[in-house]
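As structure tokens, here come the structures.
Please treat every number below as a calculation from the coordinates, not as lab data. Bear in mind the structure is a predicted one, so any value in this text is a computation, not a measurement.
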Structure P
Amino acid sequence: MALVKPFSSYRPRKDIVSEVAALPYDVYNRAEAKEVVKDKPLSFLRIDRAETSFDDSVDTYAPCVYAKAKELLDGMIDRGEYIQDTKDMYYIYELTMDGRKQTGIVACASIDDYIDGTIKKHENTRADKEIDRITHVDTCNAQTGPIFLAYRAQDNIDSIVNKVKENQPEYSFTSEDGIHHSVWLISDESDVEAIRTGFDGLSDIYIADGHHRAASAVKVGIKRREANPDTVGDEEYNFFLSVLFPHNQLKILPYNRVIKDLNGYTKEEYLNKVSECFDVCVLDAPFSPDEKCSFGMYLDGQWYKLTAKDSIISDDPVDGLDVSILQDNLLNPILGIEDPRTDKRIDFVGGIRGLAELEKRANSDMCLAFSMYPTSIEELFDVADANLLMPPKSTWFEPKLRSGIFIHRL
């Protein structure tokens, strides 16, 4: 059974919420983040990436950076730019992109459910990234970026959400990237209890995006438990800020690949090697796969369609993923890319950027590009249910949740 509890969020005033809401901290590098906040004094990115307040000579992870983040957050609360709700509640957060809506419930998930595997992961995390967010959460005494969770859709939860959405939203604004954001409050006690009961009946919840934020929040909670031997379990540090979405509303975009070189092969030698495991078809237009086990490939101004031969297709939850088929039968054995996490000869391009970006990269700093068929949410569930891990960069979720709309103080 999953424990997903209501909470009293700190939220920005209605008149400034569109200026506060910001894309996740890890979408930007330091230079990009600095440019974004330059003319946006209320952007939450200033808190998520507080190094933007300093000269570039100051290390991104210096103690003064985290102290600055706390100072900025506390200042917004002290000035009344953030106001805390007076009672525990759930919140509805709906994002609309190109006419498609996905509607989630903002709540606090249990670190114990993460520890015991009720909340399932499908990616490894990196220690350096964890340390950054652990320090940020611990210093600010707040979780500021929600974890993107998914669950198998439940009619009883859907019915409450649909009923509440008949009311006027608390927030309604369109961000610069064209995504519309709407928020409703689930404050009626009977509705709150119905939502709580609905989640109580779930045995599995899945991290869709935000593995590092989740791991960091859990480690802060464990650290505080150890520092407080009288912990009873209902303290706020035992929970982490989340948005939970039903699986049937989610869309995963492909996570495409670009490669630096052909690993010493000539074009002809490379294509011959590829044809051992894939059927290769020359195309006269850019190609985005429309079915599993097929891949677009762009090389030397030419698009190709690659279709995996039956001999390399697997029913295994991980080996059967398209990203695994490409990695295990082409990128590693032919191009010599053994570890895509660390190899500098490979880069990853979110599907939101389109095929033109692949051509651009392959014609400039890279030489080869692959367009992928997106991993499905069911494949993600299958991998997590088997307690396995996906290869890196297997999923790209759009639209991105905004940080700064909801703050969970510890």
Structure Q
Amino acid sequence: MRTFIQFLFCTLIIFSHFNAPAAEVVKLDRIVAIVDQTVITEQELEGRIRTVTAQLAKQGTELPPENILRKQILERLISDTLQLQYAAQTGLKVDDNQLDKTIERIAEQNKMTLTEFGEALSADGISMRKFRADIRSEITIARLREREVESRVNVTESEIDNFLTTQASSNESTDEFEISHILIRTPEEGATEEVQKAKAKVDEAVKALQEGTSFAKVSASFSDAPNALEGGSLGWKTSTQLPALFLDALKTMQAGDVSAALRSPNGFHILKLTNKRGGNSPLVIEQTHARHILIKLSEIMSETEGKQKVAGIKERLDNGDKFEVLARQFSEDGTASNGGDLGWVNPGDTVPQFEKAMNELKDNQISEPIRSPFGWHIIQVLERRKQDMTKEAARLKARQEIRTRKADEAYQDWVRELRDRAYVELRLEDKF
């Protein structure tokens, strides 16, 4: 396969050379990496470098040295290529309809029409065809991660209990830290010279930070972490999400401080504390006990017919008919058999149109017909109460944090295994 790829690529180069005008100087493309059954070319690498450079410039992030940037981006290209190959081999595809909707949503978020968005891309030197291909790849990789990793991550009730017990036993249990991280990786059983090489690298990074180089630039230049080019940002982390090594260092740090080099089994770490906050406040919310009647719209029930039907139901309610009786008779919702009773509703449990109308009602008041994506509703508020949801919120937050941590670790392991099984040959090592 490698011989065939090399032959095909050389043929393309020769063909383009002999078909170019005599006076024109043609810059030949070349292979910078072979990844299983495909190749990454220098033009692909340079294109990605231009994109990343533009993004970093917009963010105000200082660029690392060119050779470091090229190495970081080539590694990311290799990782993306392996995942896209695996997706294709296992039949994972993104159809044009979903791709179109995603691009429309991106344009809307930027408050542009599709035409305006396309013009904005052109002004940045990006063709719509290239943008579509990049978005398709991003969606594919996200779906692949969900299928191969996130769908298999399970969080048990005992894990949540242990998480909360650990929080309760720690004085800093509710503290949250916004941090960035630089990792200089060492093999778990690395030879002395490898450890010394890593130590020299971390010393150089510390020196650069002490001399005033921004943390983001040092991260992009030195870090071996996957988010090195994003400045090493880890976002907000609770104390229970952080290893004891990190937490011990963060206890004595103030916002803006950078830690000394920290040693762990997998390498050297440098932390920057951007911000810190506590989370001791109880979560008290207002719950609403409500019921409703829903008339769904369909091919059989048109918008006009649905509106007329719900208006007729509202008239009967105004004339004294019982809400629960009409709900059982007419509502097209799973709550119909229970008189339309929704139980205690939390903020955010219902769609915005429904919640807005419900919040405007007084106790025992019945709404006018309300339109939502589900159809036409009539709502009645029975009562309201203040409820302390601290425990429920804590368990939900614990589940999300445990799941995120387990998914991130599993994904990194899975990508590493994917690379270990693949044939990867670098062709630009002399430039690094």
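Among P, Q, considering only relative contact order in percent (Cα under 8 Å, 6 or more apart), which has the greatest calculated value? Before the final figure, lay out the partial values.
Working: P: 24; Q: 18.
Checked P, Q; max of relative contact order in percent (Cα under 8 Å, 6 or more apart) sits with P.
Moving to a separate point now. For which of the structures P, Q does the calculation of helix-only ellipticity at 222 nm (-39500 (n - 2.57) for each DSSP H run of 4 or more, over all residues; to 500) return -16500?
On the way: P: -8500; Q: -16500.
Considering all the candidates, the number was obtained from Q.
Continuing with the same structure: With percent of Cα pairs over 32 Å apart coming out at 40, pick the structure among P, Q it was computed from.
Numbers: P: 40; Q: 59.
Only one of P, Q returns 40 for percent of Cα pairs over 32 Å apart, namely P.
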